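No lab work stands behind these numbers, since they all come straight from the coordinates. Note that this is a predicted model, so its numbers are computed, not measured. Cβ atoms are built from the backbone, for glycine too; each structure is taken alone.
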Structure 1
Amino acid sequence: MINALWLGFVYFNKQTHEKNLKQLEQDLRYRAGRRLKIFDLKASEYGKYVTDLDAFGRKNEIEMPERMQPIFDEYLQRYLAAAEAEDKEQE
C-alpha cells in the first residue's frame with residue numbers, strides 16, 4: 001500500500017516538474033525572442049542612422065566647397081587688390 005502511494009506521489013511530482021520545466025522553457029523562449037526582436041530593431045535603426053550620416057557627410061563634401069568658394073574668391077580678390085594698391089589697412 002505504501003509503495004503504491006509512493007509511486008503515485010513520484011508520478012504526480014514528475015508530471016508537475018515536467019509541466020514547470022515546459023512553462024519555464026516557453027518563458028525563456030519568449031524572452032529570448034523578444035530580446036532578439038528588440039536587438040534587430042535597434043540594429044536596423046543604427047544602420048539607418050549610419051546610412052543617413054554617410055549621406056549627410058557626402059552631401060556636405062559637395063555643397064560646402066560650392067558655398068564657401070565664392071567667399072574665398074571674394075576675400076582673395078580683395079586681398080590681392082589691397083596688396084597691389086599697397087593698402088595695409090585693407091589687407
Structure 2
Amino acid sequence: SFFFKNEYYPSHEAYVFAIAEAMRFEYETIADAGAIVQLDCPDLAMGRHVHYADASIEDFRKVCEIHIEALNHAVANIPAEQLRMHLCWGN
C-alpha cells in the first residue's frame with residue numbers, strides 16, 4: 001500500500017486494514033492447500049527512502065507498525081511454520 005494511492009478510505013490505516021482483510025482469504029486458502037505463504041514486503045523498508053525520507057524515524061515507525069499490525073491480521077489464522085517474509089530495500 002506504500003505504492004498505491006488511497007483515494008477512497010478515510011485514513012491510511014483504514015486503507016491498509018481493508019487490503020489486509022481482502023488478502024486474508026487468499027492467504028488462508030494458500031495455507032489450507034498446504035503451501036508456504038511468502039509475503040513479499042520490500043515496501044516496508046523502501047517506504048522510508050521513497051515516501052517517508054523527510055519524516056522522523058518515530059513517524060516512520062508508526063506507519064510501519066500499522067502495516068505490521070495489518071499483516072498480522074491477514075495471517076492470524078496461519079501457523080507460523082507456514083509463513084515466510086521477504087524484506088529488502090528494493091534495490
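Supply the structure label, taken from 1, 2, corresponding to helix-only ellipticity at 222 nm (-39500 (n - 2.57) for each DSSP H run of 4 or more, over all residues; to 500) with the calculated value -35000. Answer by label: 1.
Taking distance in nm of label points 7 Å out along Cα→Cβ at positions 5 and 77 as the criterion, the highest value among 1, 2 goes to 1. With semi-axes √(5λ) of the Cα gyration tensor in Å derived from the coordinates and found to be 24, 16, 11, which of 1, 2 does the value describe? Traced to structure 2.
Comparing FRET efficiency 1/(1 + (r/R0)^6) of positions 21 and 69 (r between Cβ atoms, R0 = 30 Å, to 0.05) across structures 1, 2, the highest value is found for 2. A value of 10.0 for mean count of other Cβ atoms within 10 Å over residues 13-20, calculated from one of 1, 2, originates in structure 1.
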